[in-house]
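Listed after this line are the structures, all set down as structure tokens.
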Structure P
Amino acid sequence: MCELATLSINRAIMHQIFQKENQRSHSTVRESDEVITLSSEVSDIINNRLVNSLGKSSKAFHLDIQDMREESFYGYCTKIEPNDEESFVNASKQIAHKLSKSQTKARIPGGYVIVLDCTHTVKNLPCTIVIKAEPHEAIRQNKSGEKAILEVLNDVILSPSQKLFKIGVLFERLTPMFKNELGDIVLPPNDTHGCMIFDDNFKRATKPAEYFYSDFLGFSVGRNSLIQTKNFFDFTYDFIKQNVTNYKSKEDAIIALKSYLKSNNDPLLNVSKYADDFLPVEVKSAYKGEALQHLPSAFIKETSLIQKDLETKKINFPNKVTISLPEAKYGESVKVITPDDINIDEVMSGNCTYIRIQGKPYESSREV
């Protein structure tokens, strides 16, 4: 674990990154050579803002290091020497260019790359934080140093918008003393280091921007149960909606999916077993073939990110018509019926309201 509150920011540097132009394969960077040693006051301000803004479990994820090459984010960070300014500047430039090469789509905004060289004050271990900031406006050219970084962070962190920054963290977790005790034993990077992302653009209906956590940072979500459970739910729900043709079968499969995820009987989610137990026979084979290309075969079930999805019944119809209610009330207070289900006596009693909606349920954008 890496607690932001226990970090001391030793120095910082900020480079500008530009939005990709049509004729280029990726975005470009304006480098800076200005290393900023932050005052304790400014360091505390930045630290407090990061802690307050990023202490959201739904947007903070512990991942695994996947890309361990010298020219990776991990490789660049591990080259930073504590008392060597040149190594910090060079590593930060390489990190900025690594991000620019990952931004291959014109829709990805430009902004600033802020690299913070930090120390975990309790364990005296290094930590590198990179912030991709996408402020509303470019900082004024007459500002530099602390003022420039504070202006960018003020704009993105204190803004009411929730789509303005992403953060990658690489921290060392083993003390030098412990490493010395191991002698010549070389441990894998995921044993000696930990990594995290904070994605303020992460919502229930999205996932962290892959260009940032995968292409740029070289991190993997493979062992993150929160994200894998969400990916399973999203993939399976969409598969049911697109491949189960009969409305009643589709409805039953969605109810079974939610019940399976809410059940505490088995903490291990096995994709093939789920398909065998809960999907209609005619789609089981196709589901397994597709699902196992996108999901691990088994992982720990953790439903925190989809809790609202599991508790809410939301049915979208064509023409932007939506019915939303607590899942527990569906079938009791609200029910989708066919013409054959209409009870004339019930209609005449005045106890129910019948609403005519053009189109069929589950025939538009994603609904839960």
Structure Q
Amino acid sequence: MKNLIKNTILTILIMTASACGSSVDKPTELAAYKKQMTELKKKISSLENQLQAEEGTSANVVNVTADIIRPKTYDHYIEVTGKVKADENTIISPEGAGKITQLLVEEGDKVRKGQVLAYLNTDAIESQIMQAKAGVELAVTTYNRQKNLWDQHIGSEIEYLQAKSNKESQEQNLKALQAQLAMSTVKSQIEGIVDEVFQKKGEIAGPAIPFARIVNIDDIYINAEVGESYLGQINKGDTTTVYFPALKKTVDATIFRSSMIINDISRTFRVRINLKNTDHVIKPNLISVVKLKVYKAKDVLIVPSILVKQDFKGEFIFIAEVKDGKTWAKKQYVQSVFNSDNKSIIKEGLKDGDALSPKATTKL
């Protein structure tokens, strides 16, 4: 049959060449070419149909490899960028003002909550405290004498009350000065590591001047911004994985919470993931890639998306059928409901046990 097609084409070409050699006028020559071309197309089409009838129809193919499909569980994930944070990341400043006379810590030191980090100059306040103590002693002595006299009904009540008021005033003044003295001692507010010391011995420290940074990264968390379209798919307690590109490290975790507010500019909401970090390998502000599950389907038929074709009737897949001891490809129309990660979930058209024909194409 193939030889017949070749002979037919050769015959027409010879006829065309003969016509070219004649002295016929051009319009007549053009009309002859068109007629020959039309006849050629008809003969080629007829011979191709005969050839297909002998070798198999366009809906079938012989010796097709087949993959059996079974129901599976499908999970779809998205990846978002997150940043490491620490709840206990504190800038320490002294409550009082004064010159730093002693600096007791260095960067990298581990400190306890309440541990003294530095002392400020206290000469002036200590002098005031000495004067206040003398005033308290005098006020107490005066009060005791007036009280004894008053108990014996000697003297006036106003003198007794004045002595009592003066004693209490002097005592309160002493307490205030002692509190100021305590403010001259710089203490750590948390347990952690001295990450940075901003001041040196001899410099003036004060409430508005940062002295040191103390961080505790035993417990850290990650903030990640997720698009609002996934709001209904992400919940507290969902499992996730966090990858740190700089460390080449992956950690399993769960979602601690999601924010109650959508960012009006980025149209995202914040997800928080808590992590243990006792080895201190993960640092604050480190970038991470958070993998979040946003879709899950059980007992579904999944096929590679590349096998799902489409024509004017809709989506279709070639499935394998065994007939007369041979495997043939059959065009099967289907309906997909989810396509992602180069995979498609088929809702209709396939059933458990069907065999796919991965090597079949739309040319079959």
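No lab work stands behind these numbers, since they all come straight from the coordinates. Fair warning: this is a prediction, and the values are worked out from it, not measured in the lab. Cβ atoms are built from the backbone, for glycine too; each structure is taken alone.
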Query raised in the report: If you work out Cα Rg over 2.2 N^0.38 Å, for residues 88-263 alone for P, Q, which one comes out largest?
Result: Q
Report summary line: Re Cα extents along the principal axes in Å: value 153, 53, 38 computed from one entry in P, Q; matching entry is structure Q
Query raised in the report: Where does the value 12.5 come from, among P, Q, when mean count of other Cβ atoms within 10 Å over residues 80-87 is the thing being computed?
Result: P
Report summary line: Re relative contact order in percent (Cα under 8 Å, 6 or more apart): value 16 computed from one entry in P, Q; matching entry is structure P
Query raised in the report: Computing distance in nm of label points 7 Å out along Cα→Cβ at positions 120 and 304 gives 1.9 for which of P, Q?
Result: P
Query raised in the report: Which one of P, Q has mean count of other Cβ atoms within 10 Å over residues 112-119, as calculated from the coordinates, equal to 23.9?
Result: P
